[in-house]
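What follows is calculated from the coordinates using simple rules that are stated; it is not laboratory data. Please read all numbers here as calculations on a predicted model, not as lab measurements. Cβ atoms are built from the backbone, for glycine too; each structure is taken alone.
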Structure I
Amino acid sequence: DKAGKNSENVSVGLFSYPTLMAADILIYLATHVPVGDDQKQHLELTRDIAQKFNNDFETDLFPIPEPLIFGEATRVMSLRDGSKKMSKSDPSDYSRIMLTDTADNIIQKIKKAKTDPQPLPEKTKDLNSRPEAENLISIFASLNDDSIEAVISEYAGKEFSQFKKDLADLAVSKLEPITSEMNKLMSDISYIDSVLNDGKINAINVAEPVLAKTKEIIGFLS
């Protein structure tokens with residue numbers, strides 16, 4: 001199902017990813033993990049693995065991590081199809097907003113985002129059958145640190161043309177500083193390398209004792 005139309009070209013990575021994600025979480029003894037709504041099932045697998053290991057080996061080594069899911073846009077959907085998750089693998093560049101996009105790119109993508117012919121809804125329940133409207137309103141609410149109800153209250157009955165303009169302006173104001181900082185960092189490769197190296201050392205210092213303890217519990221010889 002995840003592979004969609006590319007089922008014949010699926011790599012082993014699609015199957016191993018949830019297990020690798022679980023390993024990345026458990027190796028640092030994480031207790032809480034910020035995830036999007038679509039990642040919750042992977043965290044459930046992580047919890048199952050931790051619980052089984054603890055039970056099988058009569059230990060409490062691994063905490064049972066809890067998901068942290070917050071904000072209105074817990075699952076951001078494609079700008080071209082409100083029923084599909086926004087993804088960098090989508091063939092259409094207009095289906096997504098990238099952190100490397102210029103202000104003009106963002107404005108054009110939101111302007112061309114798929115909507116239905118009706119005005120914006122007046123009640124939250126009206127979004128149930130309008131996935132594209134729900135997606136854009138959720139994105140607006142999240143960027144503006146607001147509730148979906150508040151956004152609907154402000155734009156109820158208005159046309160999408162005005163809403164898209166306001167959403168584009170909001171998105172640019174929030175994302176442009178991030179893009180600017182990314183471009184600044186990308187111009188200093190030596191600094192990036194030093195940060196990555198420091199992170200690697202810190203990660204190893206945390207992970208190695210946990211891995212050693214895991215092997216000891218299982219009975220592996222060092």
Structure II
Amino acid sequence: GVTHVPYGDTAALEAAVDEDTAMVMLEPMLGEGGVVPAPPGYLADAAAAARSAGALFALDEVQTGMGRTGAWFAHEESGVQPDLVTLAKGLGGGLPIGAMLAFGPAADLLQPGSHGSTFGGNPISCAAALAVIDTIAGDGLLSRAKQIGAFIAEGVAALADPLFTGVRGQGALVAITMSQPQAAALESALRAEGFLVNAVAPDAIRLAPPLVITDDKLSAFLDALGTITMGSDS
């Protein structure tokens with residue numbers, strides 16, 4: 001079975017891991033859970049708990065990987081070395097593909113023939129993934145992701161709207177937090193203006209813009225955000 005523990009709660013995680021645990025798996029930053037970065041030291045504590053129990057330590061980087069947070073993988077900043085990393089979404093640049101990276105002894109666990117997928121490794125998606133990797137590296141998109149996050153945070157602060165309490169996240173995966181549970185209404189209003197965001201919590205909307213987005217597009221979003229919220233106050 002699978003045991004779920006509150007994200008960021010080291011004591012709860014350590015209490016749930018024992019000699020019967022096969023794997024500890026978590027996100028280096030919650031995506032659907034509200035764009036919540038891991039507390040300092042949490043990933044290292046989780047890795048230590050897994051290894052103390054003889055379990056694998058795996059990180060789900062489907063949302064956070066491939067440069068979205070300003071590094072190839074979000075866990076790099078923590079200094080931890082996972083046994084497994086899962087990837088998808090950004091890896092294919094819009095085409096369907098998923099991948100699992102394995103390191104150290106974990107890399108020997110799956111041998112040719114031990115796992116199969118009907119459409120796994122299809123050449124078109126794999127070619128797209130290689131092009132994505134080349135583009136991220138060649139076009140400086142890791143640093144661009146950090147610029148995007150800073151641009152959004154500065155722009156939201158400049159609105160000086162009491163509805164917004166801040167911006168959390170890393171790089172180009174951020175959430176605008178709110179003082180009131182109006183995320184669903186704001187999501188609908190922004191969609192009507194042509195901007196796709198997610199209400200990932202009653203008081204937070206998630207932004208995951210493409211790494212190639214321009215400052216003009218970001219400014220247009222911030223202008224719309226300010227207009228919508230000012231309109232709601234009138």
>> Suppose mean count of other Cβ atoms within 10 Å over residues 30-37 works out to 18.8; of I, II, which structure was it derived from?
In response: II
>> With volume of the Cα convex hull per residue in Å³ coming out at 173, pick the structure among I, II it was computed from.
In response: I
>> I have 99 for volume of the Cα convex hull per residue in Å³, for residues 14-101 alone, calculated from one of the structures I, II. Which structure is it?
In response: II
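From which structure (I, II) was helix-only ellipticity at 222 nm (-39500 (n - 2.57) for each DSSP H run of 4 or more, over all residues; to 500) calculated, if the value obtained is -18000?
Details: I: -18000; II: -11000.
Of the options listed, only I reproduces it.
Give the label, chosen from I, II, of the structure having the highest value of mean count of other Cβ atoms within 10 Å over residues 70-77. Don't jump to the answer; show the numbers that get you there.
Working: I: 15.8; II: 19.4.
Largest calculated value belongs to II.
If you rank structures I, II by mean count of other Cβ atoms within 10 Å over residues 22-29, which sits at the top with the largest value? Walk me through the numbers before you get to the answer.
Values: I: 17.5; II: 20.1.
Largest calculated value belongs to II.
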> Of structures I, II, which gives 4.6 when distance in nm of label points 7 Å out along Cα→Cβ at positions 118 and 206 is computed from the coordinates?
Replying inline: I
> Hey, mean projected area of the Cα convex hull in nm², for residues 126-213 alone derived from one of I, II reads 9.9; which structure?
Replying inline: I
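Just checking, which of I, II has the largest value of FRET efficiency 1/(1 + (r/R0)^6) of positions 54 and 198 (r between Cβ atoms, R0 = 30 Å, to 0.05)?
Numbers: I: 0.40; II: 0.20.
Comparing I, II, the top value of FRET efficiency 1/(1 + (r/R0)^6) of positions 54 and 198 (r between Cβ atoms, R0 = 30 Å, to 0.05) belongs to I.
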> Which structure, out of I, II, was mean count of other Cβ atoms within 10 Å over residues 86-93 calculated from, if the result is 11.5?
Replying inline: I
